[in-house]
Each structure stands twice: as structure tokens, then as C-alpha cells.
Structure I
């Protein structure tokens, strides 16, 4: 520092730091949407695969639907060089990460990568502990737009401090990078993650099943949903609860169960990170993942997470306030039998959205899976909710005739 101008230097440094911090805060104003390699491919990642997924994201209409991140999960890295720089697998990524990022960016997409707060990743590859600032600079030089940061080999670290270190490194690297905290919810990251990251995992890893639990911590869709019910106050523009990536299209659930999965992730204002093979989507998978009506609920600018408006045991009603004084409502059937819904809007006080008052105003009821108006709130909603399925609707006020 020039001793003659310490105050001027400090002021310029403050402005510069604030500028980059502001850019960090402006990221992920709606839940991120994209694709991640882990759920389908695990460690079997390569430059060829990632390029093909980028191609498919454009060709299938996923990009048009709002998905724009291509994220490589674990196993891309193999070592560090003599200077400590992280090295991608030269056999699987022969062109290097910068060239791959350029390819993805040329498609109108964004490039995401994975690391870990420990010394090793979950698959035993080099982690970022002790190299956070060096890795952040490397990612920025490569053109990385998104970092998923895991929590294996944590070696007794304090999670908030560990994630803040990488957050500070990203903020200082002069490139806006969305920061995904993958701490699995053990340290309650929703209580401290705002300002450190843009999203934080709330549970153990998802599994491609409707309802199941594993000794090592894997969870099915319903089990994950159950853990989100009290977390709505922690979510909002730029800071999201993350119930993990999507399993839609991976074959472990029925079409109705996948619709429940996608509907509830949208209601929960969760990141929508597809985890299937985009090159081989059947009609049902594509229609679920690109349902613009459901995605609009997820991406609503108000940024509120749904609350469980009514819990009737095996039947649940979730509600998510939307901008323009609208609301999305999801009727969720947890049973193996059809739920013969006969719902009176007039008998329920809509606590979930104070500006929505079905007692004094009339709203249209628009079915987000049938893509059509199915009634008004002055009438009962009579529908069959499939086993393990949902009925998801959007209420919009009918303006009185002039």
C-alpha cells in the first residue's frame, strides 16, 4: 500500500469489494434451473457427455423452458500440480475446462462445476480445503458460473466458517458465480446461509423413489417434502432451500409420482436441476420437465416457498402466494388410492395469502397439468387426485366488468 494515500486506497478497495458483493447478492433471484450429472451418471462423466447434454438441453426445448446451467458433479478432478492448481482428468476432459465452458457458453448456457469443503470429495478426489481462493480464481478463469460445494471429509470443520471461506473466495474472484451449499442440512444452513450462498441443501441425498429411507441417509421424494414444511421463512429471492436435484425420468417412479415430485419442487421454490439423460427423454419426461405453467410457479418473482395449508394425514393441501395477488394450490395424495376431492373454497380461510380472499372475490381455477380453466372459487372443486399424485391449480382474481 502506498503510505501517502492509505485512505484513498482503502476507499477504492471498499468500492471494489462492495461492487462484487452486490453482484453476488444479485444472483439467483429466482431458483436456479439446469442439469447436473450425478443422479444419472455418477462418476462416469466426460467432456463428450457434457457436450452432448448441452446440445440436448437446447434441442429438446429445455433451454427455452428456462433451464440454463450444465453442472458437472464429482469425479472431473484427479490431482493438483506442483503449484497446487486443481487438474481435470486429462483422459476424460482432453480439451480442458475452459474449452468446455466456451462450448457451453456458445450454446447460450451456463457452466457449473463441483468441489468439496473437505480435503477430499465424496468420491475421494481432491477437495478444496486449503485451496479455496486458488480454486475460486481457477474456476473464474475457466468461465465457471455455478459451484456446487459438498461436505465430505469435513474433518471437524465448522460448516458456517467453511462455507463462508469459499463464499469470500468466490466474491473476490471478480466473476459472478452462483454458490450451492451442499451441507445436507445437518448444520441447519438455512439459519446462516443467506449471504454466504444462494441455495443450501436441506436433507440427505434424494433417491429415485416415492417414499423410502436408507440407513446411510438417502431419502425418497415424500420424505424430503416432509422436511420442508417449516422452512418457508428462510427462502426468498437470492437464497433458496434446496431439497436436492430432480429424479424425473430416471425410471424409479410412476408418471404420477414424477408429477408430484416436479409439482412440489415448484411449489417449494426449489432449484430445478434435472438429473436424467436429456438425450433419451420419453414424451412424458419431457412434458413434465418443460411444463411452462408449473415452471412459472417455481420462477415467480415473489419468491415465496409454499406452506402446508392443510394436513389431513394422507391428504395435504399446499399453497404458494404468487405475484399479481395470485396463488398456486397443490392437492397432494399420499395414498395408494384415488382421492375423490370435493373441496369447497368458500369454507376455508386462506391464511396462506392475505391478499387472496375467496369469500369476497371470485377467482378462476386453472389446472396446471391439464392447462385449462376448470372452474371458479364460488364453485366446489370436484376432481380425482391419482394415487401418489397431485392436482395443482392457480387462482387468479376475476376482475369485475367495467
Structure II
């Protein structure tokens, strides 16, 4: 396990005592419900011995038939159609909020008031005001809280942070990040969905969906953002609904921004759902005085590194590092070197970290994203929207 990774490797270590059990209550059963459940079920035998054994207590969704089918498929013991019943369940110790953005705030605040630890998908909320209310609630309740910025838990990203923390890269000059997808194509025929609706997704649209990830990674790897200058676009402004009517798309399809960091670095951010041919293209590059780091999510087990002045000159250039050695973050829990892990493993690492923090009363930060991190990312998102609307540079205030 690499030094400073924030998680102690436990592979091959015998447990002298039985791990405690923690009840999981899941809100949402679709994309994130599936991803989170896969992680909860994998932790006990792969992150061994686990800090705790997750018990799948209850799952909640509005469609009774669909949520019952999900409960049977995933192995949850109870089914609810009202999140209030889930939050009130005494068998639930961790509330996992994988619902749409408009049901992040109220259920999470109620869960905090009920004394539940909380894992909430990103973006934390639809606005900084909602995020701040959530942050205030978890701090008042004294519960553990984490936001689903799962890319922090990629071995290659953690290795990049360790390189930066070591000081070897030197002063950071640039952070360059793009997150490109094509899933709204063919865009003229695609019906209205919740991710394109301000009331559900939040005013940021693609900012909350994709941009939040690269904003969070900028904060995680480089530092706090203090200013932004941005443009946004909504390319297709009307879409058909299921009942045949036409709905207005009232949040952005794409954005570009320049950002200033408190430490003097500058950055560029871009995200869109209109990049034909791009499936899940998240690429970040960090340039420092002694070298550069390049990461591509679609090649997530690799990290490209360049060191200034590296000899011999004839072969100087970016070196591709296969991040799969036993001493790389988390790898001692997985396979022999060169046997790759995937996107779903980020959630396993992330939720194991949360369990460790709950059981052993550790801080979720700095490696996990807390509600404070979620709030600050939402503040940056709001500043980007304000900059685009006003056509001027905006200072970021928390």
C-alpha cells in the first residue's frame, strides 16, 4: 500500500474479532443504486477483514413494483415507497442517498436529525443554499457524511495526489480538465429527462452531472478555487415529453471555464453531453515546475508522468505507469499486477473508507469528500453560472 493513501491494506490479515454490522438504507434503485449496492455487497470479502459488514436493510423508490423487484434482485430485506419511512427505520445506521438531485437535501437532513450517517451522491444539492443546509444539519448532528465523488478513490488519482503531496512535482502551474460524453445524441429525438430539467437536476445541468467531478478533482489535487470566468450553452432548448407535449430545457448542455486557484495556479474546465464519439472521456493534466501528470478515465489503471530533465535526452518524454502493483493504493486487496480493476471498484474503496470512519471515528476528510467539499463545489458551480450569465469574472465565496 502506498504511503499516505488514507486506507490501511488488510488483504491476507486474519481478523481476531468479528466485524460489527451496520444497516444500510438505500434511496434509489437505478444507476447509482446498483453501483452502490454492488460495493456494499463486495466489501466484506474483498476488503478483508472489513471495518464493518454492511447489511442491506431497506431500499426505497416511488414505483412500488420496480423497487420491490430491485429489493429481490439486490437482496434488501425491506421495501419502502416513502423516504420518510426509510429514515425512520431503526435498523438503518447508514443512509445511502442515490436519488435524483431534488431529493438530496430534505431526506439527508432528516437522516442527520435521526442520527444516521450519510452517503449522498453528487452533486450534493441543486444550489449552495441547499448544500449549506445539509452541511449545517450533519455538523449539528455529529454524524459522518460523505459525498459520492468516487474518482478520488481511483488508485491512479490517489497516486497522483501522493506525488503532488510529496513536493516532487514542485510548484503547480496548470490544471486542465475535460469531461465529455455523447449520451444525448441523437439529440433532436431524445425526450425530456430529469437531468435536463432545472427543478430536478438543479440550475447547473451538465455542471452538476459532469463538471462537478472535474471541479472536485481540481480541489482535491491542486487546491481551492478563488475565481472563475465561464460560458454555458443549451443547444437544444425544447424536447418532447412522454405525453407528447413539448418541455423547455432550462439548464446548460455544456460549459467552458477558466479558474484561478488560491495557490496561484490557473486552470481550464470543459464538460458537455454533445461530444459525438466520447463515451466517458474525463481527462485531467497537471503541469508543475518539475514535471506533469496526465490521467484518462477511460484508461483508469494508467497514469502518465513526465519529469523535467530526465535522462537520457533521447528517450525523454511522458512515461506510462501501469498502476497495478501491490504497493499502489488499494491494490493489495485485488489481483496480481497487470490484472485490471474497473470503474465499479471506486465505490468499493469509497464506501470502505466511510465504514472505517464510522466504526473507528475517523475523519472522512481529506481523502473522502465531505458535505463541506460538496458545498464548496456547489459554490464554484454557482459562480460559473453567474459568470456565464453576467459575462464577467466572478470571485468564489464560501
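Here is how the numbers come out for the structure above:
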read-out	value
When Rg/Rh (Cα atoms, Kirkwood Rh) is computed for each of I, II, the largest belongs to	I
Structure with the greatest value (metric percent of Cα pairs over 19 Å apart, for residues 327-382 alone, set I, II)	II
Entry that produces 2.3 once distance in nm of label points 7 Å out along Cα→Cβ at positions 271 and 303 is calculated, selected from I, II	II
Structures I, II, by distance in nm of label points 7 Å out along Cα→Cβ at positions 343 and 359: label with the highest value	II
Which of I, II yields 13 [relative contact order in percent (Cα under 8 Å, 6 or more apart), calculated]	I
Comparison of I, II - label where distance in nm of label points 7 Å out along Cα→Cβ at positions 63 and 79 is highest	I
Distance in nm of label points 7 Å out along Cα→Cβ at positions 111 and 367 - structure with the largest value, from I, II	I
Value 2.6, calculated as distance in nm of label points 7 Å out along Cα→Cβ at positions 215 and 231, assigned to which of I, II	I
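Laboratory data are not the source of any read-out in this text; all were calculated from the coordinates shown. A quick note: this is a predicted structure, and the numbers were derived from the prediction, not measured. Cβ atoms are built from the backbone, for glycine too; each structure is taken alone.
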